Structure P
Amino acid sequence: MKILMIEDDLAIGRALLAVFQDEGHAVIWVRMADGVLARLQAEPFDAVLLDLGLPDGDGAQLLRAIRAAGLSLPVLIMTARDSLEDRLNGFNTGADDYLIKPFEIPELLVRLRAIVRRANGNADGGWSFGELVLDEGRLLVTRAGTPLSLSRTEFALLLALVKEPGRVLTRAELEQGVLPHSEGTLDVHISNLRKKVGERLIRTVRGVGYMAQRPHE
């Protein structure tokens, strides 16, 4: 997952940066509102963490600008503003979730994953990733509307990668979580999967594992 974190508090920022890096996420941390909109328009992010009280402006105004620019990526507000009016204003401005400081980091992680899942099309039990749509319940995959013929192992590998886009899943994670009872090696299954879903959707991180990436990344 690639996250843009807009937080001016050094202690909070450093703590979250360390946690996200330990989780394998790519994090860009900025402490000012200036330049954020241009950055979001120039490069893809999976989610934004947004503090409302910034040194050079109000986070709510920045969020309005983000939505006015047509950017629909998920935004989680994290702030000490805890009144009902503030929370309603946050959602009305375009936030996908609102977390009041101080908070527990595990709760932040759960909420962040939830809004990213919703943004990726998993609100109804399905997963969307580029041209791919995965129906987890029925083990079906379509690419640009055309059904794909995937083995159960290939589907499980693809689902594991798509559930955490942008995060490198190690070989050990995939082998233990997906392949313990299947025939063939991880590399063979990945090779077969790439032929069906597209070479560029699955990136090899040499010596570590694999990750799902959108074509423009």
Structure Q
Amino acid sequence: MAMFDRAAQAFDNHAADSAYNAHYDRPAMLDLLGDVSGLDILDAGCGSGLYAAELLARGARVVGVDESAELIRLARRRAPEAAFHVQPLEKPLDWAADRSVDRVLMALVLHHLHYPVDVLRELHRVLRDDGRLVLSTGHPTDDWRRRGGSYFTTERIEETWSMGLQVAYRRAPLSTLVDEFGRAGFVVEKLVEPRPTETMQHRYPEAYEKLSRVPAFIAFSLMKHPGSIQ
């Protein structure tokens, strides 16, 4: 996303080995994707190509898209065998044909979107009928614990994260997320509340102890609703 442009290299350095990215989100998402050898994968909100490089190493063909030109520059350097596009996800993916990919990966992007249902519908369009959309986002209970108020509140939040990064994201209950999946033509095949990896226990013991008790992210494998397939 464009908001990451000014801190692209710092963000990349952080995400490459951070507790929450490298030892929590990525292992859970890669496990949820399963065997990707020979598959066509769209990495939606691909960032600096950390997922793309791993997916290529596992035998997939990868196309990535991100709004941040600086993150795409890093992604092209990290994963030169993949194809990358610079554009917001909330614009149509005109370069992607209908039913052209086997998997869509969207890691920690959903909560940044202004129009999530529109984006999900576009991903539904490019996904093959037997494909899967695998996504992760902030766990609704984590936002509730940190922000207080009603769990059922849906609101847009602006915060300063590490590296002085100014970010905006949406807080919403689980029921809202699942309703939006349905409106876009998806059903939930699997829901995962990630657990920290053993590698985190050694490198980030405090984060490991916390995430062993309280989830920070939630992940889904979505499949096309039979009624949405034509």
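Values in this text are rule-based calculations from the coordinates and carry no lab data. In this text, all values refer to a predicted model and were calculated from it rather than measured experimentally. Cβ atoms are built from the backbone, for glycine too; each structure is taken alone.
Of the structures labelled P, Q, one was used to calculate relative contact order in percent (Cα under 8 Å, 6 or more apart), giving 14. Name it.
Here the read-out was taken from P.
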Out of P, Q, which one gives 1, 7, 14, 19, 22, 19, 12, 5, 1, 0 for P(r) over Cα pairs in 5 Å bins from 0, in percent as computed from the coordinates?
Q
Can you say which of P, Q returns 130 when volume of the Cα convex hull per residue in Å³, for residues 66-193 alone is computed?
Q
One of P, Q was used to calculate helix-only ellipticity at 222 nm (-39500 (n - 2.57) for each DSSP H run of 4 or more, over all residues; to 500), giving -9500; which?
Q
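Identify which of structures P, Q gives the largest calculated value of mean count of other Cβ atoms within 10 Å over residues 106-113.
Working: P: 14.6; Q: 22.2.
Going through P, Q one by one, mean count of other Cβ atoms within 10 Å over residues 106-113 is largest in Q.
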